[in-house]
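The structures come next, written out as structure tokens.
Just so it is clear, none of the values below were taken in a lab; they were calculated from the coordinates. Here the structure is a predicted model, which is why all the values come from computation and not from measurement. Cβ atoms are built from the backbone, for glycine too; each structure is taken alone.
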Structure P
């Protein structure tokens, strides 16, 4: 422990630029030390039991906090996901690393803040740079680590971490890949926004008929049945409920050879009533979860399998002036692309029958945590003391032992945010823009800005975010070097 403390204080000088270090307040220094502790002293410790579960990680796309029945929706019928939540562990304060697609995917797979891979990961990877960028190959993924533990690995669904080799999933630790590499595609034709076919089996483009959510579920079931006798890791990254907003019975929209960047939403006869299309997508997603659980039961694998369900970011409430009432982020302010809670507080459910007790958890947790936690459960002890921005949540999941108070940070192209305990600072990155300070315990909807009432605390949090920003930027420079 003393060695860990020494490492924390040794690294504080690197985390904090000298001009900030000289004027940092004691509170800010404590926050910086907490950030350093999370980064340097989060061992991937083995779980107490020798039982290594199969792992199914289901990632929904743009699913808002309030889109599920178990999180308060009265619009969508989600009995299968609700049952998973009722029998498992449901989090009320879980956060994605990004407010858009690619950053959270990088976080989940590596356990690192996506900004450590460069400013390109402040937002979603763009198809206009598809040949040049992706998750760096030197970034070891959870799939690569679990492969070394004897797990069969599969990525089914949306990748969005690089559009071509060498950035495809089969170069990042997955034995099998079926799905799309871009940010979205027609749910019936698999055509991306640029008019290209985007549906792959490993590194080969293929054609399949059907609805995307159903196809991904079919392939996931095939993978489970083929690997019932050995540990497997299934990363099922659904495209639903990302646009184009198409339910199973809606017509195809995109055709090959036609560009859809300005018409990417699907066939919506009345933009004011996109909600029925989204409802069909959510309920199709729920049926996918039900099919997977029924498959596990039929194969006798339910008690041997850990199922994690979450979303990559918050949902869209509106899209410009055209679309209204798209999704729901429950009581939280903001939507996808925002750093208010609605942009990154997302549903999170963990189920492992007989091992994880049914309950609701209000501990602050983060997508970075999935990497060390799932590796611990998978028996990976090789990275004890390795650098990760996540926290091993095995004690919380299995024994209800809470982690230490969290400090987490966010950055988009336009905004910064930091959370320390109940306090959250949101800061526009434009010069001269004023910060906003909220006490989430008293004001979860972020309605009452306390920055003018508590200027010292706001400044302390700003300093701590600047220290984090300097650290991740230095990591990005080393990656690119």
Structure Q
């Protein structure tokens, strides 16, 4: 899925109120015949007037001790790995951790750091939600330096963003229409944007963009410059939406700090962070992951926060970026499971579970549509040329929720995916499939009060 396809998917997701392939190795999700059932349990988001304090840091790992796995499950995992070894992918290149809430089921190199690919995004999600909190909204302001007279801004148009990764054509059109409403049709100066301004999922080192964020905004503000891509997005807006005309005579400038004396005119609030995280994980978008990692201080802060929040030794979470787009991003399978446990447990004050942050198979559209995974599993996949990973929660009748991570190394991405899918389906067959998401893995069903919006500054 490329940047434009992701933008279309995001527009649909936000319109239906959902909370955007593993873009390390592009894949096009096929039309899914998987289940699209409503949740069995009604679950409401608890809107907090003031942020809730983070839980205390654990003094030991959130996972169970690494010794004494279940003999039968351990044997099945070893058979799974021996099968891969017989195909030329040695067992030492793989790692598995599997547990229930209070019992270890399987551990094969479970504490060894292994390339995690996009499972890294789960660490980014945890760090962002821990530091910024689930209800956080990034603010982007559009302001002016100069005076407005007879429809002309004699000065510069200035955009100051806190790092919202979800500014798209739709927001640019809204900005332009509000500027027209304020009497601005022409700008004699420049369009100045700060270096935290993103638009159309750019800048993006993983999927290079033809224009810079500021250049996209320059185009979006004036319908006379629109390309077919902008028109396609405009046609998805409510009928009768005006087409803005804000002609900028100067150029686009990117500044680390905005000029002094800016008068803000427009303020845009992003979707709540928890919804951004869910979209990031559903579509495994690298640019969003990098933006969220930068918002909290970068890969080192993400790794440190993940280790402190889960009680996992820091050497088991080694990150060089927030997306997983590098084999140098390493974590142990145990660490991956601990990340999921932290997401599940640490935000209960908001009535949130990991299902509000990671895709639910058969319910949430996204990169998992092309997989043959058990319905109602809550998982994040990852893939690089020599890596295939999957981690998350597997609901079953007999064992309850099974928390797992399977990391496979070798040039066999499609083969590893098929083997992972077969293993998980076999485990569900043995332990009993569930008919719907259990209560503890049910996403919230009401919209969060703080929704994305654009308004005039009063």
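Quick notes on this structure:
- Origin of the value 0.70, where FRET efficiency 1/(1 + (r/R0)^6) of positions 58 and 322 (r between Cβ atoms, R0 = 35 Å, to 0.05) was derived from one of P, Q: P
- In this comparison of P, Q, the computed figure 23.1, 80 for Rg and Dmax of the Cα atoms in Å is attributed to Q.
- The greatest value of mean count of other Cβ atoms within 10 Å over residues 274-281 among structures P, Q is that of Q.
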